[in-house]
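Undergrad: Given below, in the form of structure tokens, are the structures.
No lab work stands behind these numbers, since they all come straight from the coordinates. In this text, all values refer to a predicted model and were calculated from it rather than measured experimentally. Cβ atoms are built from the backbone, for glycine too; each structure is taken alone.
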Structure I
Amino acid sequence: MKIRKGDHIPEVVLPDQNGQQINLGDIWSSKTLVLFFYPKDDTPGCTIEACTFRDNYDAFLHAGANVVGISADTVSSHRHFALKYDLPFTLLSDQSGEIRSLFGVSKSLGLFPSRITFIIDREGVVRHIFNSQFRIKKHISEALRIIEKLNKPHQM
């Protein structure tokens with residue numbers, strides 16, 4: 001099953017960078033959720049993406065959104081990555097790849113986990129999906145654009 005725009009996301013519980021079990025439903029029920037899947041901690045492209053989310057984090061909070069990243073890296077790797085780059089948002093560890101598969105996030109070029117961002121509203125409905133392995137910073141600008149639209153009545 002591949003999650004598409006308009007779908008309600010299933011229950012997802014994964015450990016964060018501190019080893020705590022996080023239920024995404026608790027996040028999207030209080031704020032719009034920006035859920036970004038990325039290939040690997042501490043690699044050049046993923047570091048740019050995470051740091052760009054970090055640098056725009058206040059804009060996301062102001063827009064009423066939470067940011068959460070998911071990769072197959074371990075809790076320990078996430079903790080190191082978050083501390084090294086002062087990342088203020090949650091990183092979830094999907095070591096089994098079960099959640100990546102559930103969301104239909106495949107491999108890019110058949111080799112690397114894809115880079116995909118989902119915007120999920122407060123009812124748990126996917127409102128937008130952006131998929132680009134190479135236009136890394138576009139994930140952030142696209143997410144902010146969609147969140148602004150969500151906050152305006154009758155725009156989506």
Structure II
Amino acid sequence: MIRKVLIFGMLCITMLFQACSNDELSREDQIKLTIESGIKAAENRSISDLAELIDENYLDQKGLNKERLTKLVRLYFFRHKNIYLFTKLDGIEFLADNEALVTLRVAMAGSVISDPSRLSSLRAKIYQFELELVKKDAWLLKRAKWQDASLSDMK
């Protein structure tokens with residue numbers, strides 16, 4: 001029941017944001033909406049929706065381009081039936097009008113993560129991401145760096 005309420009709430013928020021023009025939102029709010037779209041796509045296991053958020057010139061610390069990253073995500077979805085994310089946005093820094101650096105911590109688990117206190121019991125995997133976004137028609141992921149993070153990083 002709680003999951004249905006959360007999904008309905010996310011759907012309402014997404015529809016509200018989409019009803020407003022992206023130009024009416026601040027750059028920070030546009031980026032937050034992009035991040036929420038990525039979370040929703042991952043939890044819904046939608047490779048096509050995730051791929052739409054990645055720039056064609058994407059390259060990460062492991063040398064993955066957009067195509068290879070998409071294949072890796074597809075493999076992850078194949079191996080994990082349920083994906084739930086709990087995120088903590090640590091900051092958005094604008095490098096230029098059309099470039100931003102986002103620091104984000106993400107806990108991933110196979111069960112719903114209602115709050116950070118449940119992370120240890122769910123054996124969630126926690127990462128810190130540095131995401132470089134570029135604004136084209138929309139904000140897209142251009143580069144990414146990540147490392148393991150700890151439970152204390154989510155508080």
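Undergrad: If we compute Kirkwood radius over Cα pairs in Å for structures I, II, which one ends up with the highest value? All intermediate terms of the calculation are to be shown ahead of the outcome.
TA: On the way: I: 15.3; II: 16.3.
Biggest value here belongs to II.
Undergrad: One of I, II was used to calculate relative contact order in percent (Cα under 8 Å, 6 or more apart), giving 20; which? Walk me through the numbers on the way to the answer.
TA: Values: I: 31; II: 20.
The structure behind it is II.
Undergrad: Could you tell me which structure in I, II was used to calculate distance in nm of label points 7 Å out along Cα→Cβ at positions 57 and 81 as 1.5?
TA: I
Undergrad: By the measure FRET efficiency 1/(1 + (r/R0)^6) of positions 25 and 97 (r between Cβ atoms, R0 = 25 Å, to 0.05), tell me the structure among I, II with the highest figure.
TA: Looking at the calculated values, the largest one is II.
Undergrad: Now, a different point. For distance in nm of label points 7 Å out along Cα→Cβ at positions 113 and 137, which of I, II scores largest? Mind showing how you got there, number by number?
TA: Numbers: I: 2.5; II: 3.2.
Result for distance in nm of label points 7 Å out along Cα→Cβ at positions 113 and 137 over I, II: largest is II.
Undergrad: Work out which structure the value -9500 belongs to, where helix-only ellipticity at 222 nm (-39500 (n - 2.57) for each DSSP H run of 4 or more, over all residues; to 500) was derived from one of I, II.
TA: Of the structures listed, the value fits I.
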